[in-house]
Structure P
Amino acid sequence: MQLFVGFSQVDSTIHIDSSKMKNLDEIVIFSKKTVADKMAKPLSGIEGFLSKIDAVNLIQRGGYASEPLINGMSTERSVITIDGMRIYGACTDKMDPVTSYVEITNLEKATVHGGANNSSTGASIAGSMDLVRKKAGFGENNFNGMVFLGIESNNLQKIAGTSLSYSLPKFYTDVDFTFRDAANYKAGGRKEVLYSQYTKFNTAANLGVKLGEHNQLEGTFIYDHALNVGYPALPMDVSTAKALIGSIEYSQHHITEKLHLWRTKIYYNDVTHIMDDSKRPIVPIRMDMPGWTKTIGFYSLLEGFDETNSIDWQFNLSGHHNQSIAEMTMYPNDPNENEMFMLTWPGVNTTYVDAYGKATFTLTENWKADLNAGLGIHHNQLYDDFGYKSLAIFYPLLEPQKTRILPRGAVNFKYSKYKKNYWEYIAGIGYSERAPSVSEGYGFYLFNSFDKYDYVGNPLMKNEQSISFNTSASFITSKVTLKLAANYFFLMNYIIGKPDSNLSAMTIGANGVKLYNQLKNAHLLNGSLTIEYQFVKHWNWNNRISYRRGIGDRNLNLPMIQPFSYTSSVACNYGGFAGQLEVVGATKQVDYSSDFGETPVSAYAIINFSAAYKISVKRHQLTFKAGIENILDTYYSTFADWNRIPRMGRNFFANIVWGF
């Protein structure tokens, strides 16, 4: 199913070409020409953008770089890419998710696939997310851009940047830059949340050259650097986090009558993440925890159409090689004691090669079938001898290399009918497997501040497996849009940490040690309902409710599972004015995981308001946006807030965007 989530108001008439509706289980967010058109708060971080997607939740450990969960599952169970590129975070505490390297000002769309559906980027259980960056593209001689400024009252955040694009028939380039600086934020009741400050720079560039009428060469570059990032939910902060990402892509169109596109990309990224506690006045023991990852990869994609048999098809061959290493040095308070050093990621090489194919069959005027399958070969190697010997203490039979075969596949059937109104029904089933992540397989005494256990990886675990079912029903008229969707995952060999009383904790104050192990099975159910109604011209009422339920063996509640949540907003768009009043809330979380250290979360509801006004003069457009978040200054936490840190209290914001 393809759902388009936009931020402009619904037109009075809706024209739908059902023949162009693709049989996909996905969510796509499309951008507009300027960042001001994307959302009520246009200069929010990418987290505000992703939070609009039903399938996505965001774990917050501070004011920066929230970790995205897809279908209620942690990032180990999903594949998140930027323009199809695989990137590995360098932080053992997940402080640097892939989404933190992209700014909303250079993002075109975010595509989310559930389970094994359309899993062209590799093997996963929960699904995949691809962040596609904006490109100017080829065209007539054209230069345009924007300059933006923003300020927020709660954490004194300053935002500034620019985006420039230049197009010619055989050449184009984009360059953009964003700067953010924020102090500590305040929760409801004006209670300051210490160590929630951050500073960030992001710059990105694209360059395209047409080599012929139907082929072109493109290059992309991203440099993201965050400094002095506080994480109030964790015992350590981050002195620096930076990523260097680059790629070169060749593409050719209209190759033959049946072969429409060939696209090949090679890429490289280098991520550095340094945790320290130097800004904390009192800690049991001083520590430094740097981590590094380097990834080189490629993919080669073919797309075509067999008109005789009405088949759209796609084939993708991809691969990457990653090197991950992280270390920890402890500095005793007693100068006479020796420092202690360990490799928390003991030098792990991951080589992954994948073949994927998809075909969409038009069976009748109303019926389509979508089949896709993939096979991944996943190889790990411990290249650091010290790291290998450290982990071998727990696993004497450990081999320095291990290869896994990861199959996946899915089939979906779609029935759609369009006369006066549009109806669509989708049902599908999928199967997928994944390998343990670097932390799950090879992590060495990784402290989890939520349940306060040290975690040790287990390279001997089996592949985690999943059988998933999905269904949805949609109804669209000129005034009403309804969508009801649900999916169910039956997971086998579910990876989770289990306490081992025979082991002693390394971290001062830890409750013990957990070894990664596997539950026989687990179950996860997701459901959502979306209702959009244009009750009078220029006025819309939008509603979204969602719920997740996750249980494992012996009715064990799975961690980080969203309770019943809802969003309801009334929006007006008339001429150059737009306004929105929104209520966001959730019921009390009662199905929490006490084994993971979770405690109940109270019900909450917050009210937000925003307004915008656009002034257009020839090719120039000036947009003013302002609003108030959490108007009532409610003190609250959500199920996804690490260690139950509170969310931001009342916050006034103002954004100015000048487009030219």
Structure Q
Amino acid sequence: MSKGKYYITTAIAYTSGKPHIGNTYEAILADSIARFKRKDGYDVFFQTGTDEHGQKIEMKAAEAGVTPKEFVDQVAGTIKGLWDMVDTSYDKFIRTTDPEHEKQVQKIFKRLYDQGDIYKGAYEGLYCTPCESFWTESQLVDGKCPDCGREVKPAKEEAYFFRMSKYADRLIEHINTHPEFIQPVSRKNEMMNNFLLPGLQDLCVSRTSFKWGVPVDFDSKHVVYVWLDALTNYITGIGYDADGNSSEQYKKLWPADLHLIGKDIIRFHTIYWPIFLMALGEPLPKQVFGHPWLLQGDGKMSKSKGNVIYADDLVNFFGVDAVRYFVLHEMPFENDGVISWELLVERLNSDLANTLGNLVNRTISMSNKYFGGVVADKGAAEAVDEDLKAFVTGTFDKVAAKMEGLRVADAMTEIFSLFKRCNKYIDETEPWVLAKDEAKKDRLSTVLYNLVESIMIGVSLLEPYMPSTAKKVSEQMNVPLRGFEDCKKFGLTENGTKVTEKPEILFARLDVAEVLEKAEAMFAQKEQAAEPEKKEEEAVNVIDIENKPEITFDDFEKMQFQVGEIIACEEVPKSRKLLCSKVRIGSQVKQIVSGIKQHYSAEEMVGKKVMVLVNLKPAKLAGVLSEGMLLCAEDAKGNLALLTPEKEMPAGAEIC
């Protein structure tokens, strides 16, 4: 009998390029929750997909010499292939270019416009071209852009806006009366204190500066801007109709039980999306969980560094279930997790090859050696058996409690504690000693039966997280995987069951040095394959800028450039562009504010050696004192790159 419906979604992946392992983690995490709920008796619907509109995609398609649709078709295929490779059991893969989705987005936009929630207006003010931002006179700093310090010019752009403030109080009340709505709690506090309580501004929901989007059908100059298009996939994908003719599937599944998203888009899912739903008169999702990020151990994954880790690369090295185990087990509940080749090898060798793989192999091998593979409970029990049985049959409740709080890593730890208890049981009973005494043959058979039974309960619990491994163990034991209710019972393996004659190695131990060598070779091969294209780009990728007046050497001598080391960095409050860095220059530490937040995260800045203009007159940017300037290069599209010393240099070294 079903426990009821359970509708779970991931954020839809943006089709600007191939997602790295940090993006793939979300699909695996959602899959493990969906599989667990299915096995626990729920009628699960799991939706994922791709977000395919926007200016960035329009530009990338132009660079690639293809249409935007051709571009997103290729990338969406890559993303779907990765999700399939890591064994995600989604029920629907939605694309925002699906005709039915686009049709509903247009209808939703028109309905919200007709009822007065969307209105036509314009951005008007002082415009900073590099920042693509409008400012009022009072927001300027010394008459210039508060983010980058550049000149601003009067400008105006037509746009449609959504009246966010109309629903703000209602949303605040909902969050306060539904503490489970935003998880973890730290994300809720951030949304309330930083966005809702200070007051919401109306949201731009259309653009005229690009064409690759869902057209506003009653105003051909406009396309629907990203969030109203992307967020509505959660309802259009299950049959929502803005005219009131929603499908039976929609009526059954909505509201969603869980939106699983990255912490970087929590604001859009807990403020914009609920307000859109309120305006449509639809229930709010039951819970939004903003999971942390998976970061690379030696720094942030970067395509420019050539060190981006992709799921298919990891699968080729370690196998699907080893990758699933790692990303699920190594991610803390709130804090960012770390991935590195060394850590992957360590976990595979210790947890998978030793704790689980060796346990299964030893149990099957001893069953074959002592009883021709036949497993039977002879009733020769001892006190230690009861402790094992209590531990094993009590594991499901522990796992279920962790999963109820979405603490997936902790749930897996409970399961592997079961396997560790089995290994301890082998040490306690010493089957190899029992085998030497014919009088203890029934005791030996009982011990091996207890091990087979315990392992099968363990792998049945493990199935949502490592489905392929659970199936392999089941086949080798010749015992079917069982439902969760049966995981609370001990003794369901039939006497006379015969295990496989030759157990397969589930996880082979790896040498970390060999893995690192192969990984380096793989990255080098990729870089070499990309070299012709890179050289072609370099040949044409030049910029001519307007020459400034000539200066004398004396003018140049007035400027003092030194190498600085960034020892701390944080975002400037209420600024979309600024980072504030503490920079060590010799024995001094200077505070420098830079408009580079769109290109570097605060965490990414720490530890960098940078080139600094030291003797620039201090000035305030967005109310924060800046005592110098970090030197950057800028391309024709406004992308910035910090200038760093080619070789290792001490903080304070003069640049001359």
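Match the computed value -0.46, -1.08 of log10 I(q)/I(0) by the Debye sum over Cα atoms at q = 0.11, 0.22 Å⁻¹, for residues 75-162 alone to one of the structures P, Q, and report its label.
P
Thinking of P, Q, which structure, once mean count of other Cβ atoms within 10 Å over residues 107-114 is computed, gives back 21.8?
P
As an exercise: mean count of other Cβ atoms within 10 Å over residues 83-90, calculated from one structure in P, Q, equals 23.2. Which structure is it? Kindly include the intermediate steps, with their values, before the conclusion.
On the way: P: 23.2; Q: 18.9.
Matching structure: P.
Suppose you compute distance in nm of label points 7 Å out along Cα→Cβ at positions 235 and 643 for every structure in P, Q: which one lands on 0.9?
The read-out comes from structure P.
Going by mean count of other Cβ atoms within 10 Å over residues 99-106, which of structures P, Q comes out largest?
Looking at the calculated values, the largest one is P.
Given a value of -500 for helix-only ellipticity at 222 nm (-39500 (n - 2.57) for each DSSP H run of 4 or more, over all residues; to 500), point me to the structure among P, Q it was derived from. Walk me through the numbers before you get to the answer.
Numbers: P: -500; Q: -12000.
Corresponding structure: P.
Upon calculation of log10 I(q)/I(0) by the Debye sum over Cα atoms at q = 0.07, 0.08, 0.09, 0.11 Å⁻¹ from the atomic coordinates, which of the structures P, Q produces -0.45, -0.60, -0.78, -1.22?
P
We did not get these values from a lab; they are worked out from the coordinates using the rules stated. All of these numbers come straight from a predicted model, not from anything done at the bench. Cβ atoms are built from the backbone, for glycine too; each structure is taken alone.
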